Structure 1
Amino acid sequence: MAFKIDFEDGNAVEWTATETGLRAETQTDYTPTIYANADAPTLDELAAELAARCDVVATAREHFRPAFRREPTTVLRIDVDSIDRIRPLGGWLRRSRRPGEIRLFNVDFSPQFRYCLEEGVEPVPERPLRVLELTHPGPGAPTTPVEQLQVDGERVSAGPAELLARLQERLDATDPDVLALSTGELVPALVETAESVDQPFQLGRRAGYEQLASASTYGSYGQVGHSPARYDVPGRVLVDHSNTFFYRETNLDGCLDLVARSQKPLQELSWASIGNVLTAIQIREALDRGVLVPWKSWRHEFPKSMRQLHEADRGGFTFAPQVGVHEDVHELDFSSLYPNIIRTRNISPETIRCDCHDSADVPGLGYSICDEPGYLPDVLGPIIDDRDAIKAEIKATDDPEREATLAGQSAALKWILVSCFGYQGFSNAKFGRIECHEAINAYAREIILDGKERLEATGWQVVHGIVDSLWVTAREGAEQTPLDSVTATVTDETGIRLEHEAVYDWIAFVPLRNSESGALTKYFGRRRDGSYKYRGIECRQRSTAPFVADCQHALIETFDRTRDPEAVCGELARWIDRLDADAVDPDRLTITSRTSKELDEYDQRTRTTAALERRLAAGYDQFPGQDVCYVVVDDTKAGRDRVRLAHEKGSGYDSEFYRNRLLRAAESVLSPIGWRVADIDAYLDDREAATLGRFRT
């Protein structure tokens, strides 16, 4: 089947990767379709008005369900002249009547996804896709003329004409189906470079390229992000590493697994968010059931009592961790807890608080849930089962290539399952409902508390718990029921499998930096198999310099061997000595910070603003939501001389600044046993004084 759909002069071109080659077929009779729902007189008026529009091919009456649990009703089918006229026509239709007088459906599908849905195309390639990696090695967006490039990791540095000739030769020889670019801006930069030297060059399988969307800045869950401009070339999928989630977090096999489930072609899936792909899977299920997809989702929130409002406004249950180092700890996880709650409790937008039931099913909230099977459990069920099967095959296989394929597929499904719960509370979700979100949380709280009670009743002590995970150790002076027996009992009682995830020789729960209370998501430990697990501490934070992360790993290993804070401080001193001796590669001191505003919008002058000033002074663009990478060279300064950009030449750095970062990392390791920065600093000072004393003697 076609793995890529192009639109040329109003026609659709299907590109199919076959075992014997490549096939391109042009479909000249494709007309995309949207639907309108209103009372009969209004539909008659609309049909007459649309007949006069040149961008409408035809209209007809058809019967579809406007929502789940709704009977089929008469809607107006509107066949549109071309894919790029759908949004303008939808906007005109909305403005043509009073708000709420007409409802529009199937309007905001992405182009390739729409084509596949309407034409019944499964966009899964018939053979493995060939991938070519193109990386621009310089900082910032590539500028014309392009004179440096990495092609599948091989550096090409030459004049524009020679570089283009060598790249074209590689394209012709490998004939890739997928171009994985470090940035989509390579597309216009390479084409403009070819024009500047008047040299034939073709990045796609046909000439030309198209800009599909401009760059934009957006906010999501309190974070500012940047979406780069998107481009397209004929006959090849473009994957932009700077604008992809699934390709970065999984691999090509994981992406293609989601392509098969969502019917969203690879190029559109590569830049899509998790919620966008989950919505695509839900849309496919809805259309299979004869349900149209609303353009603007509107699901009113049901009336609630004050008690229900209070109970509903809660998240998952988290136990305060017992700060310290605990021996022989078992980690237990409820398998895909939230998706399995949806599945086993039949939670779906059309089943929650339905009209046909008046029971109090949801614990603490009293919401009723219909007995009729919901569509959301039907959507998630195969994903849950398939991921379980994939995980089992990963454990059984000894083939590295097969394991990599399975790992990508498992990771892709994990992200869909992780997001399905939160997406129910998203205001713009096509099929979401806030009551689903609330009910899932209520069941999760009950399940984790019931699990805790069962474990404690059988001789185990819970030392920490987060939403779907429990860490337990044998309670002193009590007889323990074997964990396999306890987890089997909890599984039977809850209907959701409680898995024995790992055994730790020891695990340390870290206190808050300025408190003795435990930090909920900061811990580290050594599993029984010898591997370490780190969560929330500096080595897991994206802003941490690699040198600091390496140091913290070494400190944890020292702590594991000795359990001696003085030995850990001795190891720390060796890392500080390297700093003071200017023996650290500056690249290992790079700090990555995500910007959230334009430079002139910051109220305080920070290291990030200093790096921004430096980038802008060097002529590089910087948009809110993008990362800036720098080395601190003099933290006492306030201007751009405070830092050096990661790509700039130089070997100097502020050793005192990085010393303080090492101290903070060491505090995370030693604070579970009571040592704070002041204690560590005092020990280092005493050690230095003792060393100097011996030297004088």
Structure 2
Amino acid sequence: MMNDKTRVPYVMFLLLAAIGVLVFCIANWMLETNRQEQLRSIGHDMSADASRQVALITVWKGAVASGLEAFTRMDMLQLLAAEVESAAIPAKKLLELGGNAATGNGPGGDGADSGGLENSRQTTEESTKLRQLATKLPLMLRQMLELIEKNNLSSACLLDVHGEPWLAPTSVPDVGDEAMKKRLKQVIDEGVPVVLPLRKEHSTLVVDLAFPVFAPRYLDRSGKRVVAILLSTCSVLPVVKATTMLNAKGSYTSALLEDRGGVLHLLDEVGSRMDALTEGYSLKDGILPLALREMPIRAGGKVPAYTLTVSVPDMPWHVLHATDAADVDAAYAQFRRNVFIGACLVMALAAIIMIALWWWLAGRRERVIADEMRGLYLMVNEQKQIIDGVNTALSAGIVLNDLSGVIYYANQSYADMAGMTIEAISGITYDKLPDELARSLVEHTIAVNDTVEKADFAENLSLAGGMRHFITSCSPFIDHEGQFVGMVSVYSDVTEMVASQERTQRMVNQTVQALVRAIEAVDPYLCGQSFFTANLSVSLAEQMRIADASTQSTLRTAASLSQIGMIRLPREIIRKTGVLTEEERAQMHRHVEYARNILAEIDFGLPILPAITQMFERLDGSGYPAGITGESICQNARILAVANTFCALMRPRSYRMAHDIAEALEILGTQPPRYDPEVVSALHDFLETDDGHAFLHDLVSADIGEEDTVD
């Protein structure tokens, strides 16, 4: 029986084997799916190309067929063919008569000799019919010659219903072949055009087209009685040239095939070849489906290729397209290699997990071996973390160095920053880098070495492309023993973002300055009010230990724009020297509403608007515009309320003189409190400092109407 010690590895082995089978099945499925998808894509592209060539052939055939069909419908031809068919004169005699008529020496010509017919021992009736036909043959011969020239035919002739030629303006074709007679009989029996098999003629490939000639309708009401056959011959070399293409190996990638009784023949313009294709080239349902076959090479030999055909409608022709199997297999081999590597990695990972689990279970007696496996696992995990970090930050410059400044790894972005290649930068010390990068690397290594924690740096580096701004994230690299042995630095270029922020900040500052000037133009007593309120509110925030940049920017901007609503108030109210009436006071309070409407659509990125709309509220609810109380008023607004009121009290207005500092502080300290006691206390402390004395001096000595600048 198995004990626990032997059962564990046995179970692990079975589990690993099951994982291996699963990985094999998944990999095989992926390979098969990719192969089928690849073949579908190739077949689709090949079919599309072949279909375009089939369309060209169909257009060529249609052009030739339309000319021949139009010729067979000529009344003169149909009448002549009907007369020949009814006269029952041997085709050979008509052919001889047509030859004489073409030269002007037949019975219908100027040199007609009645004795010639008697010498041929013909009957009087047959002689009469021949004389009648002889007068019509020259015109028909001229029509046929025009047909040949117009349609670029090699030859054309008329056959009787027995398939014998009886009129030919040029050469007389050989129609003695039994297969040809069988096809010609199909024209007579079915009354449809027939395309005959291709053949060689004078070292060129030609095709014979047989079109039925029907009797005129006044002789045959059905219009389906065939009285003759128009047999024409034309060269197919233009079609063969257009469809024949070769690759660099000389193998056909596109060709024209002809079906001859189920055997496909490959047509080639070179030598007017018609090579039979046998093994694997059997049509199925009229086509040759996509499959791997041996494709001939023009110079001789064969190569494996994926081939298919698209048939030409109403013709025994097929357009063949082929793709070299080596090209297809090369693309497939890359995917297969990736799948194999992936399967190996999965199996390796599974094996590591199984072994680690086995050692963990058997770890009481084999602790040393378990520790070694743990070290191996940690090393693999560290390497994976490095790779993951590289993959997630490829656009940033990444460098790995040890504590002595030797660079072990750098990606392409960092190499570009240094003006070096990846191969050249790997293994060098920091002093071989450009001065700016060397200094940065040393400073970061020292800083991270002191804390052994991740650190971020904002720095400006002068590189070959000019001054660039970087946010650099540096992380300590810890080995499997927990020792800090190096550092990974990621340099993110934020030059464009910094430039954009600076442009935005300049635009906001310029806008604020323009608005401040517009505010102070309304009332000369407001001149400098926004400036002093902004400086005092920032100083109070620092006194209260609120020194973050966001709060200071909010206070400065809100103070500068706090009086913007005054622009819309009547000047007679703003500059009134006496006490305001209740209606005038209510109208004066609307400047907060006007300010909200003016600034509502501006996105400052800071809580500017709440600070402006609440700075005139008071803790006891006596403020305006909403009469909110206590902590409902935001802290920025409470600071601005104290700063704005103090600056206003210390300076004269059109309706009163300036207060002294004791009176101003007494008003701010009114009980129950209307202003935030913490802010008022901060004001007391600030005024006792040297900065406070300087501020108070500037505040009380500034002239009304003096130009001040917003920081």
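Have a look at 1, 2 and say which one yields 29.3, 104 for Rg and Dmax of the Cα atoms in Å, as calculated. Derived from 1, not from the others. When FRET efficiency 1/(1 + (r/R0)^6) of positions 580 and 684 (r between Cβ atoms, R0 = 35 Å, to 0.05) is calculated for each of the structures 1, 2, which structure yields the highest value? By FRET efficiency 1/(1 + (r/R0)^6) of positions 580 and 684 (r between Cβ atoms, R0 = 35 Å, to 0.05), the leading structure of 1, 2 is 1. Among the shown structures 1, 2, from which was the value 17.2 of mean count of other Cβ atoms within 10 Å over residues 492-499 calculated? Going through each structure in turn, the value belongs to 1.
If helix-only ellipticity at 222 nm (-39500 (n - 2.57) for each DSSP H run of 4 or more, over all residues; to 500) is computed to be -17000, which of 1, 2 is the source? Matching structure: 2.
Each reported figure results from applying straightforward, stated rules to the coordinates on display, with no laboratory input. No experiment lies behind these values; they were computed from the predicted model shown. Cβ atoms are built from the backbone, for glycine too; each structure is taken alone.
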